[in-house]
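Structures follow.
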Structure P
Amino acid sequence: MTAIETVDLRRVYETHSREPNVVALNGLSLSVEDGMVQGLLGPNGAGKATLVKILSTVLLPTSGHASVLGYDVVRQKHEVRPRIGIVFGGDRGLYWRLTGRENLEYWAALYHVPQAETKRRVDSPLERVGLTERADYRVETYSRGMKQRLHLARGLIADARMLFLDEPTTGMNPVAAHEFRDLILELRSQGRTILLTTHDMAEAEALCDAVAFIDRGQVIATETPRSFGALLRGLEAVEFEGARPETLEALQLLPAVSAVSAVSDQTHRVEVHDTAGVEAVLRLLVDHRVTSLRTARPTLEDLYLQLLGGR
């Protein structure tokens, strides 16, 4: 089953002034299979948040088609809403004068959770996100990371098949972020579909079955971890310290070298077209008696910059 399907989706914000209208989505098409973690990567203003708002029935599209779990997000929004959980993060959607537990009880009522089920449906996500001990404190006393975890607990209240997560680990300390990622993998193993927007490249690499790169309201590439590897092999790099000027000049003459740049006063980075070129770079550096060096594994960020950096 296709969990998310968008075809030629457009969203235009009218300015009602002399300024031109803002095109947030410009014919965006995306397909996400059921039970996978789909990442969305792109610069600020690329259209990621607008896409999530349309899919979660918060915002109407200007034109095009979008469906979630087989239901049209415009004509069948009342079928979509009970089946999705939304984690937008930040301070939106939390009531500071209520306790964490009271916030979740309120959201359970909005999802029409039976009263007999409410306690279990509230206690379980509180425990899963590590907030049981703070459940009866007002949200205004929570740290930013705790608020973010409460957002995630709220997203789990409906026991939704589809979760929309917008920058979910913002404000979390490294331990909490690691535990959160384990939870996402657990939710995926239960057959849930997750749409994740993030600027954290390591997070996208660790969690996503596929990543869609979005810019100017369009999907410009969709890659899987396997294709990441093929693309990233063309972005190999070597970092080294203490090179003499003649060493840098010699590196720039190697056919496989695409760039030589300074990382700091003592450290330089050589970017190589392909894996085979790394061997030639290492051999030259050893011949020039450079003793402090290491290969730098290309990251999803390198791919992101290659696809979007010039835009």
Structure Q
Amino acid sequence: MTARVTLTPQEGQGHWELTRIRDDLYVIITDFTYRDSRVEFVPGDGLVQFNFKMSGDMTYDIDTPGPLRFNRPSLHVWRQPLGIDMHEWTAANAHERWVAISVRPEFLIEHFFAGDITLPAQLQPFVAQAAGAIDYAVLPLTTQMIDVTTRLIDAPYSGLLGQTYTEALALELLCLAVGHFCAMKDRPSEDYSERELRCLEAARALLVRQLAPAPTLSKIARSVGMGQKALTRGFKALYGETIFEFSVRCRLRHALTLLHDRHWSVDRVSEAVGYSHPTSFATAFKRHFDMRPMDVKRLKLPAVPTEG
């Protein structure tokens, strides 16, 4: 069963295509651009999602380790337990092209690991008993994944033939993703030691906690026990954005919460997120969200969570 949702000119351009393959696979194929940035509520469904992202700029709000931004080609593996909800922020004018395949954890075990194939350590959290937190992993796309994802997004068929084509390529993508996990080493990165990874995670957590004043690079480096050059290079490589970009995004997301949920004044919010002058804050807010702080109160958005 397949359904297509086409954006109106007021929303932007492009479409979402949703396909259910029996009761085993749920496939979402996207090729769209929102005219304005958008916050959407995402309820937890307990499924494991493999998101093959080709382009776009999307941020997930979770408590630990803080907001996750996906703005470059990569494979996101995601499990959001039932009852654990979050918000998803999509940037304005970002061309979103990705394929998401959601499956039950039992499906993965039954179809990929029922024999003598050992379940990879990095995939275990996604198929184990659901915990009270969101599990995720970010991996590079292989050339095969890019090829199959592109063919799915640009599928030349429709109707019953199109559904069969989607099913075939979705299963191929799922095989490629699981095979990628099987080929990986237990260590999350071949480029960084366990200590360096812990330092980088601590730096990210510090940026989430300390919003005003924003910590300087030298302070972060001293706090986590890492050199400034190694810290800046590792942070960018691991998280896809600079320390400054992540800090600004955390502070402005918190500002959005204070404006929308708590109805604070612009001056008070500006001070709370570390800006010395409301004008500087308003400029940064407009650049990030494509709207002025004073416009937030008129938006009909679901409650925006804090950053952790």
Query raised in the report: From which structure (P, Q) was mean projected area of the Cα convex hull in nm², for residues 213-292 alone calculated, if the value obtained is 6.8?
Result: P
Report task. Please state which of the structures P, Q yields 1.05 when Cα Rg over 2.2 N^0.38 Å is computed from it. Result -> Q
Query raised in the report: Which structure, out of P, Q, was percent of Cα pairs over 23 Å apart, for residues 37-148 alone derived from, given a value of 31?
Result: Q
Report task. Compute distance in nm of label points 7 Å out along Cα→Cβ at positions 69 and 285 for each of P, Q and report the one that scores greatest. Result -> P
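No lab work stands behind these numbers, since they all come straight from the coordinates. Worth saying up front: this structure is predicted, and the values here are computed from it rather than measured. Cβ atoms are built from the backbone, for glycine too; each structure is taken alone.
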